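Have a look at these structures, which come just after this line.
A short reminder: the numbers here are calculations on the coordinates, not readings from a lab. This is a predicted model, so every value here is computed, not measured. Cβ atoms are built from the backbone, for glycine too; each structure is taken alone.
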Structure P
Amino acid sequence: MDYQGTIIRPPSEANSIILQITVGCSHNKCTFCGTYKGVRFGIKTESVIQQDIEFAARYCGRQRRVFLTDGDALIIPKGRLLRLLKTIRERLPWVTRVGTYGNAKSIRTKTLDDLIALRQNGLGIVYMGLESGDDVTLKKSRKGVSVDTIIKMGQRVREAGIKLSVTVLLGLAGPERSAVHAEATGRALSAMDPDHVGALSLMLLPNTPLWRDHAEGHFKLVSPMAMLRELKTMIAHTDLSRGLFYANHASNYLPIKARLPRDKEATIDLIDQAIVGNIPLMPEFMRAL
C-alpha cells in the first residue's frame, strides 16, 4: 500500500482497510491540530489508488470495511469518488461499508443528490469535526467555518442517509469560556443529531499554534475536573434521537459510552461520582492521542 506521511483514522476503523486517497488536509489551519503541519495537500492519482485496491483485493479478504484517508477525502470531486466507490465494490465485493473524514468545506462541495449517489454506491459513514458549538472558540481555533455551517452540513449528510460521527474537543475554549463551550456544543450536537459523538480531551502538541499560545501565556489549559464538568454540561445539553456518545478515547480522563437519551441521567451521575473522587481518573502518563 502506498502510504505517505502520517496516517490517522477513527478508533472504530481500526480493523478497516486504510486506503489513502489524499495526502494531508485541504484546510490545515486549526490551531490545535498538528497532524499535517508542513504537508502540502494533494489528491493521489487514480493509478496509484487502483494499485492499492488491487493489493487489498489480494491480501485483505478478512476486512469488511474500507476507510478513506487523509484529512478530508470527501473534497475529491463527486465523479472521481463515484468511480472509486464503484471500483471498491467491484474489486472488494465483501466490503460492507466505506467511511471517510469530511469537514464542512468538503461536504459543502456536494449537493444532497451528490451525497445520496455516494451513499448508493457504498459510502456509509462520514466522520466530521465540530470541535465546539461556540463560534468564538471556533474562530480562535481557526476552524474556518461557523457553527451554523457545520450544523447544516452535518444535517445534509444525515438527510442523505449516510451515518454521521461527530467529534468534539473538551478543553478547547480554555477556562474562561468552558461553560459556554460545553452548552453550545451540546445544542449544536442536538441540532445535528448524529449517530455517534466522540468527545476527546485537548492535549497540546509541540508543532501547533495552540502549544505556542500556551507557552507564551495566552492560552490556559482546563484542569481535569473542569474537563469533567464540561463533559457533564455537554451531555446535559445534548438531545439525540438515538445516538451513541463516546468519551472513551485515550485522551480522556473518564471513559464513557452512553446511548442517548436512554443513558443520559446515569452518565451524568457517573461523572458526578468522578468529580467527588469516588471514581479514579486516568493518570496523565496513560493519556495519549
Structure Q
Amino acid sequence: MYYRRKILLALIEVFGGSLQSTDCEKLLFNFCQQTGKNHYDFFPYKFGPFSFLSYYDKRRMIDLGLLKKADDFQLGTKHSYLNELTPADKIALLKLKSQIGDSRGDKLVKKIYRDFPQYTSRHLHRTAFGAVQVSKIAGRHFTADEINQLQFAWNTDTKPGVFSIGYEGLTIDSFLNKLIANNITLVVDVRNNPQSMKYGFSKKSFKQYIESAGMKYIHIPELGIPSSMRKGLGESVSHKTLFKAYENKLLPNHETEIKQLIDLTEQNERIALVCFEADHNFCHRHTLIEHLQKNKSFKRTVIHL
C-alpha cells in the first residue's frame, strides 16, 4: 500500500474513525503542512485547500474495503494503520489531534484560512476589473476588511502573458497549485498524444481537473511531436536533432495552428503551454515558443515556470 494512504487511514483513525469530507481535507492538509511532507499536495479550491489525489485514493480504498462507501471518510477496517507509520509521523499525528481537539466545521476552516491565507484565493477567472475571486466559504468567515488583509498572500498579477510548464515530478494537485499561483486562465496542451501513466494527466481527466479548478483547456495536438519522431532519443544531441526537425519540417506545415495559438495570446489570457518535461530546454515547447517569438504578430512576455 502507498504510504500516503496509510497516512490518510491513520488520520481518520486518530480522529474517531469518521470525518466529514471538508474536515478530512483540512486535517490532512494541516498534517502535511506541519510535517513539511507532501504526502498529498493541495491547491486552492471552492472550499479551501483540496486534493484530487486524496479523493482518488478514497475511491480505491473503498474498492479495497478499507473505507466505507459513503460521502464522508469512514473507516471500513478495524486494523490500526497508526501503528504502521514512522515514529515521527505517528507523534506528529497525535500532536495534531491534541492541538485540534474537537474543532470541526467552520471553526476548523477559519483556522486553516488564517494560518494559510494563500489558500483562500481561488482563481476562477479575471473579472473586467482584474479582481481575484475567493473561495466560496471565505466570505462566511471573514469581513471584507479581513479579506483585504489576507490578499498579501495572493498573486494579483493579471497581466496577459505566455507561460511554459511541464508536469514532470508533479502531482495533479501540485500542478494545479502552480497554475493557480500564477493566475493562469487558459491551459494549452501541446502534447501530440495526451496520455500519461501519471494520475490525472491523461486528456479526459486532465481537462476535467483544469476546468474544475476554474481554468479553460484547449488541446492542439498538431503542435506536439509524434511518438514516431522520438524513437531512439537519449543523448542531448538527439534532442537537438529532434527539435531542429520539429522547427524546420513540422511547424511549417501547421501555420493554421500557429495562428490559432497567436490569436489566443491576443485575447488577454494568461496562457500556459503544457507538456511533460520539467526542463523546457528538453521539451519541444521551448522550440515552439522561439518560433512564436519570430512572428511579428506575437507580442507577449514569455515565462518558463
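Comparing structures P, Q by relative contact order in percent (Cα under 8 Å, 6 or more apart), which one has the largest value? Please list the in-between numbers first.
On the way: P: 14; Q: 19.
When relative contact order in percent (Cα under 8 Å, 6 or more apart) is calculated for P, Q, structure Q comes out on top.
0.35 is what came out when FRET efficiency 1/(1 + (r/R0)^6) of positions 27 and 51 (r between Cβ atoms, R0 = 25 Å, to 0.05) was calculated for one structure; which of P, Q is it?
Working: P: 0.35; Q: 1.00.
Of the structures listed, the value fits P.
Among the shown structures P, Q, from which was the value 1.00 of FRET efficiency 1/(1 + (r/R0)^6) of positions 115 and 163 (r between Cβ atoms, R0 = 25 Å, to 0.05) calculated? Computed on structure P. Between structures P, Q, the greatest calculated value of distance in nm of label points 7 Å out along Cα→Cβ at positions 59 and 251 is seen in Q.
Comparing mean projected area of the Cα convex hull in nm², for residues 67-194 alone across P, Q, which is largest? All intermediate terms of the calculation are to be shown ahead of the outcome.
Values: P: 7.5; Q: 12.4.
Between P, Q, the highest calculated value is found for Q.
Upon calculation of Cα extents along the principal axes in Å from the atomic coordinates, which of the structures P, Q produces 55, 43, 34? This figure was derived from P.
Upon calculation of distance in nm of label points 7 Å out along Cα→Cβ at positions 35 and 243 from the atomic coordinates, which of the structures P, Q produces 1.9?
Matching structure: P.
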